[in-house]
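Visitor: See the structures that follow.
None of the figures in this text is laboratory data; all of them are computed from the coordinates on show. These numbers come from a predicted model, not from an experiment. Cβ atoms are built from the backbone, for glycine too; each structure is taken alone.
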Structure I
Amino acid sequence: MKERGFEIAKGFEEQNINLPIRKTRYSAGYDIEAAEDVTIPSFKKGMAPTLVKTGLKAYMQDDEVLMLYNRSSNPKKKGLILANSVGVVDKDYYGNLDNDGHIMFAFYNIKEEDLTIKKGEAIGQAIFQKYLITDNDIAEGERIGGFGSTTK
């Protein structure tokens, strides 16, 4: 039985996507790469973040979540910050009908010049974590969409 891991999302099977790995024995995070070249424009007030595709989806246990974090070097070296500070990938995002559970990072570029990320370049890290629920939890809803669909 599969417990947790990464797979290639639909539409990216022939794109030579690397499955995430931990670089050292005691690393918490799995390094995530960009699935394609993308240019992130310099931030201007009112602009939407740029979604950087990974070509990946993640499966996990019922009481787990995948947290997406920025690389610690990204803000200083590249000017990249995550628009949502930390991304949350729920178990039921996996395989959803909208986008198959495709994981993306939402970035702003705070440098004065546009930044191009190349395919295969490390953009962030992902950490699987357990979570707890309250005694009176009554959540029974089911996901019907993909990225950003929780409140729709």
Structure II
Amino acid sequence: MKINQLQIEIDGIDKEILRQLMEDARKPILQIAHSIGISGAAIHQRLKKLEEAQVISGSKFIINTKVLGYRTMAFVGIYLDKASSNSEAVRELRKIPEVLECHYTTGNWSILVKIICKDNEHLMQLLNKKIQPIDGVSRTETFISLEQQIERQIQL
């Protein structure tokens, strides 16, 4: 791994380690080491360096929200009355568990959020009772996702 001024360059071994862990974060280190042809200790050292360089920041389980009854995914563009309302709006959005992502954007909206709801009624209640009443929110624009067709991380 080489660290330049603004970015980190990783070598082929680091990329292969990351590819295998992105495919299955629970894959045993020794299995990865065997497939690459280096020691398990070398894999651990490389992973520690990648974490220290903030290339990776951990692993997580992915929950199938549909199995838990959350069937409506939506993106909500939030118009703020003024840019200075952003930090307070984000503070309030953090309190809403259905908000999965929040992005400060260019273009028409000030904020774009990704939310998950049980159904359209739940979505309507969330918009009317939790998002639109936030101080600084002047209006919202909602797009319901019919189907997520691509989900991936960057390819290495």
Structure III
Amino acid sequence: MIVVEPANPLDDQPAALLAEAQALQAAIYPPENNHALPTEALAAPDIRFFAAREGDRVLGVGALALRNGYGEVKAMFTSDAARGKGVAAALLRMIEDTARDEGLPHLYLETGDELEAAVRLYDRFGFARCGPFGDYVEDGSSVFMTKDLI
């Protein structure tokens, strides 16, 4: 059974998954097009970080960044071994539920145009494409999406 719960991004298993995600992004995109938060930043007070586990093995991670008037989905990543098990969907449900509990009316996210599985997941969850938000600018490889929560 997949369990999603608050976690510390600096713990060994979540940190290893985050490093894997960052390595994948670095292999696909130049540094100026990588918008991942550093692992240490995911432990900040304005971040709600989650791990999905099966038993004692962490299979995926995701985070909600609390922004002024909205939430941002950050650090979504699932291990290769866990793909197809519903881990990313379980994480995204937790992020959405937490955003609602925090009283946030909207969720936004930025992902890469080469990350087709991620874009399909967000489409299935009702996210719609939008323009850049927050401090983001159009860079030719970012896909920006939003979802109203109320």
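Visitor: Here Cα extents along the principal axes in Å has been calculated and equals 39, 36, 29, so which of I, II, III was it run on? Can you show the working numbers first?
Guide: Details: I: 48, 36, 32; II: 57, 41, 24; III: 39, 36, 29.
It traces back to III.
Visitor: Further, regarding this structure: Can you say which of I, II, III returns 2.6 when distance in nm of label points 7 Å out along Cα→Cβ at positions 40 and 136 is computed? Walk me through the numbers before you get to the answer.
Guide: Working: I: 4.1; II: 5.0; III: 2.6.
Corresponding structure: III.
Visitor: Using the calculated result 1.00 for FRET efficiency 1/(1 + (r/R0)^6) of positions 32 and 96 (r between Cβ atoms, R0 = 35 Å, to 0.05), pick out the matching structure from I, II, III.
Guide: Values: I: 1.00; II: 0.35; III: 0.75.
It was calculated from structure I.
Visitor: Still on this model: Of the structures I, II, III, report the one carrying the highest value of relative contact order in percent (Cα under 8 Å, 6 or more apart). Display every interim value, and only then the final one.
Guide: Details: I: 32; II: 23; III: 20.
The maximum falls on structure I.
Visitor: Thinking of I, II, III, which structure, once FRET efficiency 1/(1 + (r/R0)^6) of positions 56 and 120 (r between Cβ atoms, R0 = 30 Å, to 0.05) is computed, gives back 0.20? Intermediate results must be reported in sequence, preceding the final value.
Guide: Details: I: 1.00; II: 0.20; III: 0.50.
The read-out was computed on structure II.
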